[in-house]
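Multiple structures are listed underneath, in structure tokens.
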Structure 1
């Protein structure tokens, strides 16, 4: 959790300082993926909250700088948000499957 928070903060600073045109926003996928892999199945709200927070930070970066080609920056941000939420969707599906096939309960029913 702490690692993901640090990565989100670092990505935000880099995103604010990077020149226009660089798709830095896609780096927000890394902390979301870390949470997706390492959070317990019952902590869905943590993953969704982090993804929502990263999405808001990406949208706020629009106001920080004006891209030379506005539609290019909008596409980069849309792709980054899509990648974040795709990661969340796949993770939630995986967590649900893990919960359905929880084999630990079978060990006690001999």
Structure 2
């Protein structure tokens, strides 16, 4: 795993900041704007395609899967506070596409030998 701060971390940091801002400033139900949702998914795709090296795949999949699980459980448990539920949902919108892409890349690497 790389040590220190690199350029590849910027999309992830931007996505987390955007998710928090979108969740806090959502409408009265804590819903996140559709355009922001699309942007978070796009950031997740960028993270999945460009930012995860083959050697970091298992670490990324494990930690991201844990975050997705906790985010989903937290959305259900803390969803009564609409902003917290919106923040967790927004984070999930970014993480899920990244995890799917990295997992598919890993399956491709395994099957090609």
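Throughout, read-outs are computed from the coordinates displayed, never taken from laboratory work. A quick note: this is a predicted structure, and the numbers were derived from the prediction, not measured. Cβ atoms are built from the backbone, for glycine too; each structure is taken alone.
Here are the numbers for the structure shown:
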{"item": "Of the structures 1, 2, the one that 98 was derived from, the read-out being volume of the Cα convex hull per residue in Å³", "result": "2"}
{"item": "Structure (1, 2) behind the derived value 17.2 of mean count of other Cβ atoms within 10 Å over residues 12-19", "result": "2"}
{"item": "Distance in nm of label points 7 Å out along Cα→Cβ at positions 60 and 100 - structure with the largest value, from 1, 2", "result": "1"}
{"item": "Parent structure of the calculated result 2.9, given that distance in nm of label points 7 Å out along Cα→Cβ at positions 76 and 92 is the read-out and 1, 2 the choices", "result": "1"}
